Every structure is written in structure tokens, then in C-alpha cells.
Structure I
Amino acid sequence: MESDTKIVTDFLNKLNKITKNKKHIILMDESFSSIDSNNTKISKEYIMSLKDKIIIEVTHDITEDNLNKYDRIIYLEEGKIKKKI
């Protein structure tokens, strides 16, 4: 099994490659579900530093700390929009 550090390093390297390719939208689907909280924090800080990007994160992490990082939040239930913030 890969170490969390290697997983995060690979993830950040791929993300860095995307940002250099001038992609304006980054879609992340449960990108942090397999890494520990410290590496999740490091990764999210990097992603949130990308000011010229639209970041769409699909997550089950609905903690206040996580939600406060985003400009807009859309809650889905059974494939339908339940609530927009």
C-alpha cells in the first residue's frame, strides 16, 4: 500500500501539471478520501491558493471548516439540487 506522503506528492504533481496547462476548471471527486488529515490540509491549502481557477469539489466532508473554504455550495440529494448556499 502506498504511503500517504507518496499519494499526496503524486496528487500535487498532477495538479501542478494541470495548472501549468492553463486549465481554468479543476474537478475533484473525493480527492482527499484516501489520505490523512494533515496531508489533506496541505493539499487543500495548495488548491485554494490557485486564485485563477474554478475548483469544483465533490465531497462528503460537510464540516464547517471545509465548507467555509468555498464561495458557493450546492447540496445534492438523489441527483437533484436540494439546497444552494
Structure II
Amino acid sequence: MWMMALLIALGVLLLAVVFAAMLRQGKPLRRLFASGLQGLAAIAAVDLVAAYSGVSLGLSWLSLGGSLVLGVPGVITMLLLNVILGIK
């Protein structure tokens, strides 16, 4: 139970740090929107080259939401987890 509370607190702290960094750079909503679009473009590119590379991500609401919220780093993390853990 305490581990779950620690993970939630770490997640909230991480979100606060990211939001503070976005506010310092100016135009945070534009940057958030651009990051989300880049994430969706990255997951679309992965889906397009899946036939050639052999590595694909299943398109679901979870993977699309993760790419929208986390952007390109989220897509790269999902790809690495897919390759390392062999999750299909």
C-alpha cells in the first residue's frame, strides 16, 4: 500500500516539474498540443513501418493515449518495452 502511495506521489511530482518547465518556456498549451501531435505522428510512423521492421505496437486507446500525453518519448518507451519484454 505504501509503495502505491509512493508511486503516486512520484508521478504527481514529475507532472509538476514538467508543467513548471513548460510554464517557464512560454506558450505551454501550444507546446503541449505540439508534443501530443508529434506523439501521434510517431505512433503512426511505427505502424507504417511495422511490416518492414517487424516491430509493431498494437493500436489501442491506451497506446494512443500514451503517445498523445507522453509524446515521442512515450512511443520510444513503448517500443523498447515491446522489444525487451516481448509483449505482443
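Derivation of every value follows stated rules applied to the coordinates shown; laboratory data play no part. What you see is a predicted model, and the numbers here were worked out from it, not measured in a lab. Cβ atoms are built from the backbone, for glycine too; each structure is taken alone.
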query = Out of I, II, which structure matches 1.6 when distance in nm of label points 7 Å out along Cα→Cβ at positions 34 and 58 is calculated?
reply = I
query = Where does the value -28500 come from, among I, II, when helix-only ellipticity at 222 nm (-39500 (n - 2.57) for each DSSP H run of 4 or more, over all residues; to 500) is the thing being computed?
reply = II
inquiry  = Quick check on the output: 15.2, 45 is Rg and Dmax of the Cα atoms in Å, derived from one of I, II. Which one produced it?
reply    = II
